[in-house]
Every structure is written in C-alpha cells, then in structure tokens.
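Before anything else, here is the set of structures, which you'll find just below.
Computed from the coordinates by the stated procedures, all read-outs in this text should not be read as laboratory data. Since the model is a prediction, treat every value here as computed from it, not as a measurement. Cβ atoms are built from the backbone, for glycine too; each structure is taken alone.
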Structure I
Amino acid sequence: MDGRDQIRVVLVRPLYGGNIGSVCRGMMNFGFSRLVLVAPREGWDQDEARKYALGTVSILEQRTEAATLDEAVADCVAVTGTTARRGLYRSQAAAPRDWAPEFLARADLGPAALVFGPEDKGLTTDELARCTHQVMIPTSEAYPSMNLSHAVNLLLYELSTAAGGFDLPGEPSPEATVELRERMFAAWEETLRDIGFFGDDKARHMMLGLRRILTRGRLTENDVKILMGIARQAQWAGRREPGSI
C-alpha cells in the first residue's frame, strides 16, 4: 500500500455534474478511488456526471457526501487546500512537484484529503485555514484559473509520479555496437554508389553528412538492422534491369 490508498479527493460545493464525472475519470487514471462531495449544488446533474465519468461510474456511485469541510476531513492527518489566488493567507502555497512527495509521505501515516473549491470562487480563506498544506498550480497571470477537473488531474498526476507507480516500458533492443554501425554505414555507402547518388569525389563528404544524421540520437540493434535492410533493398532495386519486375 502507498499513500494514494489513504488520500480522498474532496470537492467543496461543486457546481457541475460534468466536472464531477471528469474528476472521477481522472481519479481512476491515476489510481485514486475515494471521492467526497461537500454540499454540492442542489439539483446537480447526476446524469451528466455519469456521462463524463464513462467507465469510472463506480467512483461516482461510491462517493460520500458531507455537509461541511470540517466533517469531510475530521479524521485526516493531512489536508491540502488548492488555491489559484495569491494573498497574505495564501503565501505558503507550494508548487505541485515540491508538494507531492511530502504530502504523500504524510498520507502514509493516516487519512489525507486533497481539497478543491467550487468552480466559480475556489476555497475561502477560512477553508484554507483548516488545511495543513496549500498548493498552487503555476499558470499564466493573464488567466490563472483552471477547470476543476484539469486541476485535479494535474495534482493527482504529481502524486502518482511521486509514488513511483508508473514505469514506461524499456527499449527491448540493445544499443547498437560500433562494429554494427560501421557495417551499416558500409552498406549505405555501397548502395549510394551503386544507384549513382554520389561518385568517388563526393563520397567522403556525403558519408560524413549521413553519419551526422544517423548518430544524432540512439540507434538500437533493431534500428540498424532495419536501416541495413533498406540499403540492401535499394541496392537490389537499383541493379535491376529496366522493365523487370
């Protein structure tokens, strides 16, 4: 178990079913499942929420609801409030990447909450005062406010990354050796001579250029074998008699 199992996403006075459903989808994307709604707008569109949740309706259906933020976080050992506004009582907000490891570590000790305010106004100063942490997503000063579900996704991504639960698949083919690369360049030089791309007077210059192009990034054994195969096929095609198939 990592800290993610202890973290609940708390939406305070959410307005729109579409945002609530989109939050459910983002939670499932990053391995979170506990959703709490605090005093959602009366009559919020649950059908719209289900539509936007797509295959994550289970999170929506298993949500809990609370009348107040105090009720929603009463048993938590750590509570992060999100803010897009600056001010005297919001000056200790951390950037997401700096905040995530510490908050995740606190969540290992007990229940924790990641709290978001309503779409139109965000959390009040009094609500932020109840939080042990504050986090602010760096955005353009020209338009700092983010869509609720986008903000949730970004912070859950940072927590998921800090938990170390996401590994990209490695390259299955090993790096090409110098010997294999040289065989490839020899094959290309032979082919380019055969098809008349250059003669002896330009061979060195053109091959240096080709080397520069093909060594700008990694070359695996599979990469080199494909390039050698292309060279051999081009050489074969160039040697065919006109009109042959």
Structure II
Amino acid sequence: MADLHSFFSLKNSIDTLTDTDKQQTSKYLEVVEAFARTTYKSVYVIDYEQKGFEYVSDNPLFLCGNTASEVLKMGYDFYFKYVPEADLELLLKINTVGFDFYETKRLEERKDYSISYDFHLKTEAGKPLLINQNLTPLFLTESGKIWKAICFVSLSTQQQAGNITITKKGSSEKLIYDLTADCWKAVQKLELTQREQEILHYAIRGYAITEIAEQLYISSNTVKFHRKKLFEKLGVATIYEAISYATVNKLI
C-alpha cells in the first residue's frame, strides 16, 4: 500500500542543506510565479527536503476544484485524495525508476534531463481526467541530490496512463520506459517537416484549411495531405490534438 514516504526515495534523501545549497534559491519563486501567469499549464514546485510542495499556481487544471493554497497545504496528500489507486502505484514506479536514472548521471548533467508521464486525476464529474506531467530538477544539493523540481501539468494527448519519457536538453534522442520489460529504451525524437510546422502554426492562429492553403500558396488538397501525414506521425485524430501534442513535446 502506498503511503507518503513511498514517494521520497532513500537515494534522494536530504538530511541537511549547506549554505551554498540555500544560496541557490534567493527569490527564485518570483520567477516561477511570473512564468505561471504566462502559461495555460498548471505549475508547481516540489521540495524534496521538506517532502511537500513549495509552490502551486492558480492555473486550475491540477487543482481538482481546490484553491492553490489548499493544494499547497495538502502537499503529497493531494495525490492520495485525487489519484486513482492504480495510478498511485504507477507514480511510485516512476519515482523509483526516475531517481535510479538520475543517480547514473554526472552531477553537472542532472538538471539537463526532464521526465514526462501521464496519470489520471479524479474529477467532480466522476470521469478521471488524464493529464501529462513534465518534471525538471531546479536545484541540486552539493552532493547531487534533487532538492527542488518544477512540474508542468497539461492535458494528455495519450489514451492511457504511463508513457514515461525522459528527454535531455539539446539532444535528439529520448528514452521511453517499457513497463513490461522494466527497462529504458532509446528512440529518436519526432521531428516535424517545415511544411508540417507551418500548418500547425497557422492552425494555432485559427486558420481553416482553405486559409492555410492561401497563405502557403498551395492547394487545399495539399494541406489535407500534410495534415493526414502529421496526424499519422503524432498518433492523433484532430488538429487540436496535434497542436497539443506538438506543444507539450516541444516540436514547434
């Protein structure tokens, strides 16, 4: 049975903080708050030394009908209240394999890696909401432990929980965790063609197919052809899903 302490790996246990550790965080929350005001995503900060949340944005997706201050006060109890049991076990697995992965990396590289995964949140309507969470280390202790991490929450473009992925800043490769084989597998990141990116950029601005065709000086059928190829590449069914997928995965 999962409990609060299950989420905090002994490998990443922080007993003391040095003065150098503490100097890293001077006024950083002002930057986080400013960023949260510019995005539709929910944003929160995990403090692994305090074993809770240090910041929760007002963006409503992650709040499950609560205020940001209420979720901040709940801390990790929020997960036990709003995440279905099966997905709680998944989060614990992600915690384990994630910290194991960071332990294999050199200290100076650890903040370059982000881990992304999908899980459900319970809603008042009764049907669980599938969200994507992207976690990136913000501050490390001098010994290399992850002290604080920032999380970005958006609607998932997938159909089920899991989809555990690690990406590295500046790398064209990503790692996907195979839950069945219990191991990481390296794959190349998806890349969009220039035409696919152009179509997405116009779609984001609300242009219809005929309007995109006029802007790009091509036929509507050509736009439809590129959209079809784009949908197949991303594994989505609509342009709205394509926009969401491309945005979450930083393809545009």
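For percent of Cα pairs over 21 Å apart, the highest value in the series I, II is held by structure I.
One of I, II was used to calculate relative contact order in percent (Cα under 8 Å, 6 or more apart), giving 20; which? Before the final figure, lay out each step's value.
Values: I: 20; II: 15.
Of the options listed, only I reproduces it.
A value of -10500 for helix-only ellipticity at 222 nm (-39500 (n - 2.57) for each DSSP H run of 4 or more, over all residues; to 500), calculated from one of I, II, originates in structure II.
Here FRET efficiency 1/(1 + (r/R0)^6) of positions 109 and 149 (r between Cβ atoms, R0 = 30 Å, to 0.05) was derived from just one of the structures I, II, and that gives 1.00; the source is II. Consider the structures I, II: one of them gives 24.2 for mean count of other Cβ atoms within 10 Å over residues 21-28 as calculated from the coordinates. Say which. Among I, II, the structure yielding 24.2 for mean count of other Cβ atoms within 10 Å over residues 21-28 is I.
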